[in-house]
Structure P
Amino acid sequence: MDISRSFGGARALDGVSFRIGKGEVLCLLGHNGAGKSTLVSILATALPPTSGTARVAGHDVLREPREVRRRIGLTGQFAAVDENLSGRDNLVLVARLLGARRAEAGRRAAELLDAFDLNAAADRPARTYSGGMRRRLDLASSFVGSPQVLFLDEPTTGLDPVSRAALWDLVRSCVAEGTTVLLTTQYLEEAEQLADRVIVLGHGRTIADGTVAQLKGRLGGSTVRAQLADPARSPAAAEALRRAGLEAVPGEPEGTVAVPVRESAALAAVVRALDEVGVIIKEISLTEPTLDDVYLALAEGTETAAGVPVAS
């Protein structure tokens, strides 16, 4: 693959390369300007690379763009619907353009109107839709052809939580039937919910690639957080944990000690160490690193390397 793309003197992508298996969900994370949308545009044949090429559903994006487009579905960051047509007619039109017969196109439109909660407005012109409804209609259109590969570029931007959850369910259903999904998102929860693999882009380059669990593992395990009944006992708690071979740091709220651990069994060790010196625990929990933690750590590393700020 090894795709690069420049705009004038600015390099948007710098040798990005990866493979996605059939029925896999790959999520691209990165700050604004990291190259996510540029990469999607190239893979969807909307933009040529400056160098390199790629194959989508077995077809070369430069030599066989028509074959690629026949096999993909694409939703960009902004809704693209015909405002003079009804929601139903928008979907029927897409189905007909993809070669479906009229009856089949009508059935598929009805299925998607139901899936995206647009039945009540199905026969109204799209220009009367709210922004969220237009977004849902645009998303529905990308599912019309049951594509082999689905590109979703920040698909849930502007959607309410219920619509977002409905889209996640639809993506899972497509994946179960063998559809491959490339997803870009600013919602880290979305990546955790859907992604088999995550690639983090920074300044046009791949800075991390792995499963969510693998990326979390880069931060070195979990954390036990013990909130003490008496915040004044924090120094005694820290000393007791040190003697037990555990390092504690102050946490929030006041009177909380945070202990990085490698395994969940260390929770019992924390309780024993504090109990031995009579420190009463008000509340205790074991937390794993979140994808937010991973992303922020990677973003800070990119910022240091590049000397420029990184926006989440």
Structure Q
Amino acid sequence: MAAGRPDRPAPLRRRQRPAGPTRPRHPRTNGGGVTPPAEIEVLRAGALTTVQDLGRPGWAHLGVPRSGALDPAALRLANRLVGNAEEAAGLEITLTGCTLRLTRATTVAITGAEVTVRAGDRAGDTGRPLSLPAGTVLRVGPARQGVRSWLAVAGGIDVPAVLGSRATDTLAGLGPAPLRDGDRLPLGVPTGEPAPVDVTIGATPAPELRLGVRLGPREDWFTPTALDRLFGSAYTISPVSNRVGARLAGAPLPRAVAGELPSEGIVLGAVQVPADGQPLIFLADHPTTGGYPVIGVVTDVTPLAQARPGTTVRFHGPQR
């Protein structure tokens, strides 16, 4: 998706693991044998499965966005269910699910979209800790409702941190590459006990989203008609959307200023308006600068994490 001039994200491609210190593997012996490393083996990666934690805030001045899970609360819940610290790295699984093999006995939890879960030959539940024997094949099915699921494993995913985070940034190329079939991910040492939870209640994605917007910094670059359309029209989420931003389709927002705007800072939730007048809401992997005017900022982008293409979006803001 084109995120705005001049910051146009490059296509995703396979990258080398980030440079820097890595964690050496020293197999432990047990009764003369060798204990294999604790890993996740990726049998089927799905459309887009990435390693995510709570992101890397504080680096925007160097051009690095926060990134991290699109729904931080869902990842925090999954981590609590398996006894991890809330900031531990897990997997963000997009739409089509994935299939994994766990090489050690462990506990996992899956939150977010409504999916079918199978652990070996038995059915599993979302929103509950699942105890798995070593060698279990875990299948996360396609999302029946929503878009993304978050998988936590006891001990967390122990890939090297980059700028204090293990998150995959699909725009800047930081962190581990999006998963591919055959990848192996090291697991950390469990530090807590799984939560004694019988069931959690997941949120059903709404057929229509109402998003609060604070105007600025460039609302004066748009006509009164544009502001009327922004708050009075329904938009739909375009299929050309991803972790960088949600592109919307609907009534174009005409500009009052026809000149060029020098690139300036972009924040999470910024509603940028390219030349075609169709608004774009920036998400976790957004660029830190952009050259199109920002008419306002969405106060909470979390609902967009589960919004499928075609979902209706309406904006509301201060009285004018």
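Laboratory data are not the source of any read-out in this text; all were calculated from the coordinates shown. The shown structure was predicted, so the numbers you read here are calculated from the model rather than taken from an experiment. Cβ atoms are built from the backbone, for glycine too; each structure is taken alone.
Observations on the structure shown:
- When FRET efficiency 1/(1 + (r/R0)^6) of positions 40 and 144 (r between Cβ atoms, R0 = 25 Å, to 0.05) is computed for each of P, Q, the one that comes out at 0.85 is P.
- Looking at mean count of other Cβ atoms within 10 Å over residues 80-87 for structures P, Q, the greatest value goes to Q.
- Top of P, Q by Rg/Rh (Cα atoms, Kirkwood Rh), largest first: P
- Origin of the value 1.49, where Cα Rg over 2.2 N^0.38 Å, for residues 136-287 alone was derived from one of P, Q: P
- Structures P, Q were shown, and helix-only ellipticity at 222 nm (-39500 (n - 2.57) for each DSSP H run of 4 or more, over all residues; to 500) at -2000 was computed from Q.
- Of the structures P, Q, the one that 1.4 was derived from, the read-out being distance in nm of label points 7 Å out along Cα→Cβ at positions 112 and 176: Q
- Identity of the structure behind 12.2 (criterion: mean count of other Cβ atoms within 10 Å over residues 96-103, calculated), options P, Q: P
- Highest-scoring label, criterion being distance in nm of label points 7 Å out along Cα→Cβ at positions 128 and 160, among P, Q: Q
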